[in-house]
1. Where does the value 29, 59, 12, 0 come from, among 1, 2, when P(r) over Cα pairs in 20 Å bins from 0, in percent is the thing being computed?
2. With mean count of other Cβ atoms within 10 Å over residues 203-210 coming out at 17.8, pick the structure among 1, 2 it was computed from.
3. Identify the structure, out of 1, 2, from whose coordinates helix-only ellipticity at 222 nm (-39500 (n - 2.57) for each DSSP H run of 4 or more, over all residues; to 500) was calculated to give -5000.
Structure 1
């Protein structure tokens, strides 16, 4: 049986089209992916992300443990600061990507819902020293309130000023009278917050947030728009763009890999070698030259010239240089966009390639990330 989040009744009442996602019954859309995408880009939308895994880590050796398990340097975190990071296997492959919070009472890890059990087992397998772990996923609810008007909405229900909270910082407060952790984080490229609070108070918080956002036409947003929003920002999705067969260097995540940590981390020896020798492939942004939609596993080709229907040109034999990992029609750009791994010599922005879409060669251009460059997210 599928698990239900604490907001399941609210999804059904709002007309959500429910699907199986990470073992949960979650809404893929309410009244359409494109209008929901546009709502987040223009005003504010709310995502139920209670399926995400939430793990508390405590003990005298908690920091040493987290630094051994994750690629980023958690030792640089100030209280209430968060960082994006990666769990790696010994061969450098990715176990999962996650967010690590340093809170006064513990370290708080937020992992992908589909990997929650796997990540918990992986961490437990490597426990040592004075470290205690507790998976609190079922006890908590989690909402993401995203969009240019997110702060205006959340300020009406939060007990503290939100303007001082920087990107990837958090604070304890009350949301609609409920004790919560609120962080300025998200998966959309827009300004916004994620709120963590007891599952027992979930519907109270939901109703208060929607009442506060009524003047901005606040709406619930489904998984479909969540995917198009993250795609426009080149935010990797585990299972598509990153997995156990990819490493964070080739995935463009070198910025969260602290190879200078004296103690190292699981997979660091391999990643140091990859960094020195340069990866054979890299994850790139691909902008299709029409409204064609590339899907995962479609071949990326070079050597076809500029004619998308040609089989060869000037004696060049088309050859596969990579593969699409994610693809969609960008509602903001009104054209097809994709992510994919290509051989290193083809990764420069401006490189013309083709994508084999069921036997038709669609012209595409490698571009600098992100695809959408007008998000309201405030950098630190």
Structure 2
């Protein structure tokens, strides 16, 4: 499993190869985690023999709720403990209930190295010489660590303005919009302080925060004068709104979208190809983080290209095995293009059926 992470674009491992390596790793007594070794006894089938394709992963029950409460040490594979590697714990946002915890040792850094190379190949860092500013969650969420690592790949500092997305979502859910506004202004005050005193040229923020910034003239002008690259992620955004931010409000900056979450990692925006019907298409770290768009009534059926469906995630990393997890998001399925031989996704937004239960807040 570990050696498959060492690949270049010309020798990308096949999905079936990674799938079999992940099954052998997570369900073998020598290397598997206590969680999956216990589940193997009650599955009713032998995953090492009977699971051959991604479609076969549909035979696994949905363990999403159990994974929210399992003691985290039971998720650590024995094969990594034997190597005495250190681990960190991160949590999902908890948008639809209790957060899910994950363990990470090397996988997210490896995935971020791929993300960095993708961005570098698109020349997004040309003329970007300053440090980075992250406006968003830090611990227990992994996104702050991820943006910091990307900055460190550039040998740059990363400044952090932390906020608690769970608190803002709670305020929204309870109808406390004045509390939400006050919290956003608190965040913007801190951003203005850093931008007015530090050499920053890369900004990470959500669309909701960028819209709030655009309404504060002095802060918006600071960004127009200093920021050369805006990385955005988090809350959903209409293409018309994104186009307005990119073309009219902050035209001096390059805009690059990042789609992801604690479980799937980061899927960066790919270059725009002739024939693309959407301006912003995301590509996951396949074949380790596989994102599919499926029929909302039949999760084993992919929707046709250019149509909406529910996002289904499969994660095949040394630390984590997550088979066929249905996400809270819907997206448009985009066909492969250029060097990207796997599906992309576009126009990410909460599932229509969950609209009444999801409060995106500012992240």
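1. Values: 1: 28, 57, 15, 0; 2: 29, 59, 12, 0.
The correct label is 2.
2. Values: 1: 17.8; 2: 24.0.
Only one of 1, 2 returns 17.8 for mean count of other Cβ atoms within 10 Å over residues 203-210, namely 1.
3. Values: 1: -5000; 2: -8500.
Value -5000 for helix-only ellipticity at 222 nm (-39500 (n - 2.57) for each DSSP H run of 4 or more, over all residues; to 500) corresponds to 1 out of 1, 2.
Laboratory data are not the source of any read-out in this text; all were calculated from the coordinates shown. It should be emphasised that the depicted structure is a prediction, and the values quoted were computed from it without experimental measurement. Cβ atoms are built from the backbone, for glycine too; each structure is taken alone.
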